[in-house]
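Enquirer: Down below are the structures I want you to see.
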Structure P
Amino acid sequence: MNSMGRTTKPQVGQIISKFTKEYASLVAIFVMVIVFSIASPYFFNAGNFANIMLQCSTVGIVTIGQALLISTGQFDLSLGQNACLTGIIAAYMMKFMEINPWVAILTALLVGALIGAINGVLFAYCGIPAFMATLGLQNVCRGLAKIVTQATPIARLPEEIGFIGRGYVGPIPVSVIIMVGLFVLFQFIASKTKFGRNIYAVGGGTEAAFFAGVNTKRVSLYTFIIAGFLSAAGGIVLTSRLNSAAITNGNLYEFDAVIASVIGGISLSGGKGKIIGAMFGSVFLIMFFNGMTMLNVDPFYQDVLKGLVLILAIGIDVLRNRRKQ
């Protein structure tokens, strides 16, 4: 009995320690729920949690693509404006060109994938650093969004697409189901498929992956395409939820996605972290600022806090990597 007890306790402790390290963001969410519930009488209720998940769904979908890119050691600064432009394209086609809503959505998704493909080609095949390539595409997307809308929101979209961002299956928003489904799908791809293993191999060391037989350029290209496609999907969900497409949609989503990914355990050095963890990072980020709003913290100060959260998350990631060296 004693010998069994002595062997069991360390095993339980190791399991708990491993869980808290891999899913620190999930633990932080539970702590934050307790703190904000005590601090504000309006935080802990079903309506507020539904609102948090609705906001999280759009950021979360974009975060999947960013998390995959970070796992390869890169990131995409154009994801937020990609979501904005593709949402506008879909809305414009539905509203002014009277094109079938589903054809418009498919077109917007393909445009998002094309933007990702351009980023991927510029980085992988032209040798332009991802920072500069995606920053350039960010400005292209922003400019095109302004040209298409003339800075005027496109509102009152067809009701056929309303359920994507505003519909429910029982008590659960459809957008949340979409987000969770995509996270589960890409967690499976990242952990159980050859392509997923290649993503982590490239992130762990491009040169080593190349000599191991991985087509590193193709992996990078495909990852950028997936990120662009998912960004467009997030833009469609956001446009549906707001029933409007405007040049402010998706603003700074690329940075929110980086913060959520790092909080969720995706290492900025590449090759480490679970994609599903980025979902918990998204929930943490949205819940944190929802709580700040509940406590009447000035939005300007919230921007400062967001920057501090990013710096803190990066600092934790750096310390985590140093300990493993």
Structure Q
Amino acid sequence: MKKKLAVGITLGAILVYLSIRGINFQDVSRGFKTIRYEYVLLVLTIMFMIQVMKSLRWGLILSPIVKVDQLSLFSVTSVGFLAILAVPARVGELARPYLITKKCHIQMSAAIGTIIVERVFDCLTVLLIFLLALFFTPFPPWLIRSGIVFFLITLVILIGIIFMILKREATIRALNSTCRRLPERYTRKLNHLFHQFIDGFKIITEPKLLFYVIFLSAVTWLMDVAAIYFMFLAFSLAVPLAAPFVVMIILMIGISIPAAPGFVGNWHYSCILGLSLFGIPKAEALTFSVIFHVICVGIIIILGLMFLPSNKFSLSDLSQQEN
């Protein structure tokens, strides 16, 4: 945990330096004075609705395994995303599956499987948006290469999920073959855990529910694009319609790599990088990134703290699950 925190903070510090290097802070100060706060309030509302949509979607992914009431889902989702912000190197991703096992009858390994499915659909949705945006604006080669890498990784994971569902017994036999030198009691335990893990993918076998998950994924990410668009209006930035799509894609890539708590540095540099493609001066882009970061992180922190008393966990809990 300490090593991951050190890597995240170091990278975040480097990106903060790159974000503020050569900045005229008087220009940044003037940028704060020009904000149109009616659009900021609209963005706040959208970001809250995105959290609601994410909890609804997770409930659908969980539903073939266990039914969970929406209040419990929303509270766990809120605290889970707070953990992602607070705990380095995405270890906080384990908070949601850990907490949901305390709310209902589901095993940790199955809950982790549902999170993997959720992330696959997130990646596929963003990659589809990326593909559509290519028709409206030229992307730099490095961004296209990054998109291809993300697509290949996502495709491999998706194929693996489908294979494990369709060929469960063959997968278990392969696992047993790999672990044949372990004592039998450990092999039985691994088999049990792996069966539960595969259960987390059950949504793939439910066409109707799967359609709703795909629909909610598309709506959620388009709402994210809309939030970025209204942030442009808040700062009166003259950018083409494709700009919010591009910034969203670069921002997702930026915060997916190891980061300091709160994505400090990664978030700001990604926004500046995305806006630079449309000729936005660095000072204006930095102001934009700071306010957008405060809004998005602020919503997560407020909701997470509201529900934290009823969804308590510790770093040692997550460390034990990671191990």
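Enquirer: Distance in nm of label points 7 Å out along Cα→Cβ at positions 144 and 184 was computed and gave 3.3; which structure, P, Q, did it come from?
Expert: Values: P: 3.3; Q: 5.9.
Derived from the structure labelled P.
Enquirer: Sticking with this one: Work out which structure the value 36 belongs to, where relative contact order in percent (Cα under 8 Å, 6 or more apart) was derived from one of P, Q. The partial results should precede the final answer.
Expert: Working: P: 32; Q: 36.
Source structure for this number: Q.
Enquirer: Name the one structure among P, Q that mean count of other Cβ atoms within 10 Å over residues 80-87 of 32.1 was derived from. Could you put the intermediate results ahead of the total?
Expert: Numbers: P: 32.1; Q: 21.8.
Answer by label: P.
Enquirer: Quick check on the output: 0.95 is FRET efficiency 1/(1 + (r/R0)^6) of positions 128 and 296 (r between Cβ atoms, R0 = 35 Å, to 0.05), derived from one of P, Q. Which one produced it? Please report the intermediate quantities before stating the final value.
Expert: Numbers: P: 0.20; Q: 0.95.
The correct label is Q.
Coordinate-derived values only; no laboratory data. Just so we're clear, the structure is a prediction, and the values are computed from it rather than from any experiment. Cβ atoms are built from the backbone, for glycine too; each structure is taken alone.
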